[in-house]
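All of the numbers you see were taken from the coordinates with simple rules; none came from a lab. Keep in mind the model is a prediction, meaning the values are calculated, not measured. Cβ atoms are built from the backbone, for glycine too; each structure is taken alone.
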Structure P
Amino acid sequence: MCYSSPDLKNWKWVSYPLKPSAHAELASSKIERPKVIYNATTGKYVMWMHYENAADDSLGRVAVASSRSVCGSYTYHGRFRPLGYESRDMTVFKVHLSGRPLEREPAR
């Protein structure tokens, strides 16, 4: 859900940025911990999220969506495992020199 606030005290609901009906894969999925970052090159907001199937936590994938507006509506682009590894508690941040938007916890 997307909310806005003029002062970080008073909040107003704006929209559902990525609805399960946006793509068939989302209807039977469990989306967790979305992060949104702005891509100045494309002029779009990119949502990175943890993707699981609704039945269990066996997939361990990342899903990606993008939008021209921070509150959506987002276009779903798919899911994958970065470098073939499971992705669970990821974070996203902008490193101006490397251009790499995704970091993950090292394998144990």
Structure Q
Amino acid sequence: AMEDARKAQAEEEAKAAEEARRAEEAAKRNLQLATPKKRTPQMLKLQQAKEAQMRKAEAQKRAAAQASQMALRRQEETQERIKKVRAENDRKAAMRRGKAAQGH
């Protein structure tokens, strides 16, 4: 009786192993179906369109970044110019005040 039980269990395990193997193969097949080898021209066209769109988006992003960088630089330059002009004006005003104080 024990021999029969052992045989039955061995058969069950063999069946389970076979099931697992089959399931794995099916999964592999499904994966291959999901990623077809032969690309139809339509799919290629779609892929190319998608890539072109991505490139365009990247280029736009780069252009926007450059533009904002340039705007920032221009703003900084303007600030510098304003500072210089103010400093110059302050200096002139101080000289005028100095002359006024000397009684010119």
Looking just at distance in nm of label points 7 Å out along Cα→Cβ at positions 16 and 48, which of the labels P, Q belongs to the structure with the highest value? Q
Given a computed value of -34000 for helix-only ellipticity at 222 nm (-39500 (n - 2.57) for each DSSP H run of 4 or more, over all residues; to 500), which structure among P, Q does it belong to? Q
Of structures P, Q, which gives 10.0 when mean count of other Cβ atoms within 10 Å over residues 56-63 is computed from the coordinates? Q
From P, Q, which structure was distance in nm of label points 7 Å out along Cα→Cβ at positions 24 and 88 = 3.1 calculated on? P
I have 4.7 for distance in nm of label points 7 Å out along Cα→Cβ at positions 40 and 72, calculated from one of the structures P, Q. Which structure is it? Q
With distance in nm of label points 7 Å out along Cα→Cβ at positions 8 and 64 computed per structure, which member of P, Q shows the largest figure? Q
Assign the value 130, 47, 8, calculated as Cα extents along the principal axes in Å, to the correct structure from P, Q. Q
